[in-house]
Structure P
Amino acid sequence: MRYVRIPVGAFATNCVILEDETSHEGIVIDPGADADVLRERVRKLGMTVKRIVLTHGHLDHCLAAPALAREWKAPVAMHEADVPLYRNLPVQSRMLLGGLVAGAEDDPGDPGALLRDGDKVRFGAVEGTVMHLPGHSPGGIGLLFDGTPGGTPGVLCCGDTIFRDGVGRVDLWGGDWDTLLRSIRGRIFTLPQDTKLVTGHGAETTVGREKANFPF
């Protein structure tokens with residue numbers, strides 16, 4: 001598996017494109033903006049998008065998802081608890097940005113698939129495991145790709161649960177500080193120390209680095 005991280009939109013949200021290099025099937029995580037950029041990158045890769053996965057329902061992570069899902073004929077997949085956020089992209093746009101922005105003009109409809117903790121997301125020969133990581137939002141998830149013992153480290157695409165030297169905010173809809181800490185300490189920090197964390201914003205990091213420097 002290979003992946004590329006592309007910051008998109010005004011909030012520099014990390015959209016992650018993951019591809020099985022043999023079959024050229026893949027998924028796109030958190031297409032929050034810049035649909036043209038993402039469309040062109042997928043075209044250059046020659047990749048077939050099997051699914052669009054949303055780590056949570058905040059507008060900066062999913063604004064371009066409805067249009068790209070229609071174009072690629074790939075279902076949008078997310079946790080059920082964040083569907084109300086996704087269905088209310090116009091409300092989020094007005095409250096966070098002061099008005100409607102491109103992509104938020106209409107109700108996006110229901111996602112094509114609901115993900116639960118422990119579900120598998122497959123593309124080609126690659127398999128990721130859904131981790132429910134509430135706290136930043138009720139339906140926050142991560143997608144974990146296991147590493148190999150003594151070889152390639154695992155990768156967790158963890159959205160806004162944790163960042164390099166920081167954690168996700170909890171003052172938006174459904175956020176809860178104690179729940180966020182449980183997701184970080186009880187789930188993310190139990191993974192192997194060399195697991196890469198591909199966060200929702202900013203640079204990548206590792207479980208070991210963040211665990212060693214965690215101030216909360």
Structure Q
Amino acid sequence: MSATSFGVVFDLDGTLVDSRRDIAEATNHALRQSGRRELPHDEIESYVGDGAPWLMARAARLAIEDPQTAALVADFLDFYAQHPLDHTRLMPGALEALEALRGAPLGVCTNKPRRSSLSVLRGLALEARFDCLVAGDDLPERKPHPAMVLEAARRLGVPVADVVMVGDGAQDVRAGKSAGAHTVGVRGGIQAFERLAEAEPELIIDTLAELPDALSRLASGKQR
């Protein structure tokens with residue numbers, strides 16, 4: 001099996017794009033609108049990864065089922081929809097990796113809602129590079145549940161055993177492993193490295209520029 005025979009599924013925030021400042025500013029906008037105090041950006045970053053409802057529940061110290069959480073999420077998403085790319089940029093090595101993998105089945109699997117995900121992908125001229133997008137509001141379950149990775153494999157037309165889930169977060173790795181996919185962790189994203197390492201991806205790389213080599217290593221030495 002060659003590296004480009006894999007279907008490669010990427011997380012979005014912290015993996016393909018550095019969106020942390022735009023997410024933090026949208027979070028603080030929603031908190032202000034509700035009369036709550038703003039939070040430091042690094043604290044907000046520690047709440048990112050499981051989708052907007054969990055982000056806002058954690059930031060506001062609310063239960064996710066609390067009706068106030070839904071109102072905060074609506075304010076967050078409305079603001080973010082207007083400011084998805086004020087500060088968001090590609091992560092280091094992202095463009096190089098995508099160029100090297102041109103022609104391979106590629107997807108995005110993100111807990112971010114579809115509307116926001118498409119705004120970012122289109123704004124950074126990335127949408128056409130991917131064969132599928134599985135977003136956080138497409139299915140009842142989000143990562144770390146395996147359903148999103150399984151759906152990405154289905155849409156790509158690739159057996160899940162030949163899929164590689166690439167992400168900066170523990171939820172990406174756990175979703176991939178639970179689905180039966182290979183996993184590659186990327187250091188330096190939004191989630192703390194300790195959480196990523198604890199999830200035990202098959203390989204960890206420093207930037208996406210190293211991904212083609214990592215896929216070759218999986219193809220030659222870590223086949224299932």
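Readers should treat all values here as calculations from the given coordinates under stated rules, not as data from a laboratory. In this text, all values refer to a predicted model and were calculated from it rather than measured experimentally. Cβ atoms are built from the backbone, for glycine too; each structure is taken alone.
Sorting P, Q by distance in nm of label points 7 Å out along Cα→Cβ at positions 182 and 206 from high to low puts P first, with the largest value. Can you tell which of P, Q yields 3.9 when mean projected area of the Cα convex hull in nm², for residues 110-149 alone is derived from it? So the calculation was done on P.
Calculated for structures P, Q, relative contact order in percent (Cα under 8 Å, 6 or more apart) is largest in Q. Hey, log10 I(q)/I(0) by the Debye sum over Cα atoms at q = 0.13, 0.25 Å⁻¹, for residues 38-133 alone derived from one of P, Q reads -0.47, -1.32; which structure? The read-out was computed on structure P. Structures P, Q were shown, and distance in nm of label points 7 Å out along Cα→Cβ at positions 54 and 142 at 0.7 was computed from Q. Compare distance in nm of label points 7 Å out along Cα→Cβ at positions 22 and 46 across structures P, Q and report the one with the greatest value. Of structures P, Q, the maximum of distance in nm of label points 7 Å out along Cα→Cβ at positions 22 and 46 occurs in Q. Here Cα extents along the principal axes in Å, for residues 70-197 alone was calculated and came to 39, 32, 31; which of the structures P, Q was it taken from? Considering all the candidates, the number was obtained from Q. As an exercise: helix-only ellipticity at 222 nm (-39500 (n - 2.57) for each DSSP H run of 4 or more, over all residues; to 500), calculated from one structure in P, Q, equals -6500. Which structure is it? Label of the originating structure: P. Each of P, Q could give Rg/Rh (Cα atoms, Kirkwood Rh), but the derived value 0.94 comes from P.
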